[in-house]
Structure 1
Amino acid sequence: MAWYKSFGWDGRYTKLEDIITAQITNPIQMGETPESIVNKLKATGNYPSLFQKAYNQDINVQNLLNALVQFTVSMVSASTKYDSVKQTLLSFTAAEQAGYVLFQSKCNTCHTEPLFTDGSYRNNGLAVKPALNDLGRMSFTGSRNDSLKFRVPTLRNLYKSFPFMH
C-alpha cells in the first residue's frame, strides 16, 4: 500500500490515515471511534509505555493513526518463490512455469508484475449485488463511466486473504 496514490476499492481516500479511520468507524468493520480505541489502549498494561517509547508522548489519535499507517506500509511481500525466481535464486517447476505462462497471457494485463496490479479501476463484469448496492468508483466520482469499477487488487499474498472478484 505504500506505493498506492489512493485507497479503498473505489479510490476515494488519498491518505492512508483516512481509510484507516474509515475502517475504524465503519459499522460493518470495527464500528468504533479513534477516541474510544485510544481510551482502550490507555487502559492496557503494555500500550502506554510502548507509545511513550515510540512517540515520546501519551497515546493520542494521531499517534494511533501513525502507528497503524506504519504497520500497514511495513507489510511488504517480497520473499515469495516468484521473487526468488525473478532474482534467479530458484526456478519454477514445470507446472509452475506453465501456470506463469498462462498468467502472463490471461491475467498480466490488469495484474502487472511485480506488484500484480496496475492500480487502475475496472469493471470486471460481475452483476451488482442489491444487498450491497455498491456501484464502485461511480459512488465517489459521480461519473457513469466509473459504474461498477473497482481497484484491480494485487495478487500478492492472495493465499492469506479471500479470493476477490473473478
Structure 2
Amino acid sequence: MRISIIVAMDENGGIGFESHLPWRLSTDMKRFKQLTMGHHLVVGRKTFESIGRLLPGRRMIVMTRSREFHYAGVDIVDSLEAAIALSEKRDEDELFIGGGSEIYRLALPFTDRIYLTWVHAQIKADVHFPKFDISSWNEISRAEFEADKFNQYPTAFSILEKGA
C-alpha cells in the first residue's frame, strides 16, 4: 500500500490559519477531491473539526488521543500505525494523509509520495508543514497555474516521490 501525503503550503510552509485554510483555491480543492476519492483519508481531530463533516466517497480515519471524540461514519484511531493497519486490512492501495501538522510530522517517515500544492505567496499562517529534507524527494511531475477569479494565488501542483 502506498502512503501519500496531500498538502497545500505557502512559500514559508504555512498550511493553516485560525483552524482554516488561509486561501481560496478552487483547482486545489478539485485536485484534492479527485485524488482522494475512493480512498482512506487520515486526518487529525482538529483538521476533521475544521472540515466539519464527512467527505463523500472517502473512508475517513480520525487520529486523536481524545476518548470523548465520536462522529458517526468516522473510524477513530489513536496512532498512525493503527490507521495504516486498518487501511491494509481493508485492502486499500493508497492511503492519504490530510493533516494537520502533527499528523504530517508523524507520517513523513512512512510516506512514499507527496501530492504538494505550492502556493506562490507568503500567507499569514499559524500552522506549518513540518520541516523536511526536500532533496531526498524526486519531483516526478509539476504543473503551474496562474491566479484567477477562482484561485486566489498562483500555484504549482507537484508530485514528489521518496528518493532512493
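Since every read-out is calculated from the coordinates, none of them should be taken as a lab result. As the structure is a computational prediction, the values presented were derived from the model and not from experiment. Cβ atoms are built from the backbone, for glycine too; each structure is taken alone.
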- Where does the value 21 come from, among 1, 2, when relative contact order in percent (Cα under 8 Å, 6 or more apart) is the thing being computed? 1
- Task: Assign the value 2.1, calculated as distance in nm of label points 7 Å out along Cα→Cβ at positions 69 and 125, to the correct structure from 1, 2.
- Result: 2
- Item | Winner on percent of Cα pairs over 14 Å apart, for residues 61-140 alone once structures 1, 2 are ranked, highest first | 1
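-11000 is what came out when helix-only ellipticity at 222 nm (-39500 (n - 2.57) for each DSSP H run of 4 or more, over all residues; to 500) was calculated for one structure; which of 1, 2 is it?
Numbers: 1: -11000; 2: -6000.
It traces back to 1.
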- Value 15.2, 44, calculated as Rg and Dmax of the Cα atoms in Å, assigned to which of 1, 2: 2
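For which of the structures 1, 2 does the calculation of Cα extents along the principal axes in Å, for residues 29-92 alone return 51, 29, 19? Walk me through the numbers on the way to the answer.
Details: 1: 51, 29, 19; 2: 32, 27, 17.
Going through each structure in turn, the value belongs to 1.
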- Comparing mean count of other Cβ atoms within 10 Å over residues 5-12 across 1, 2, which is largest? 2
- Could you figure out which one of 1, 2 the value 1.2 for distance in nm of label points 7 Å out along Cα→Cβ at positions 85 and 101 was computed from? 1
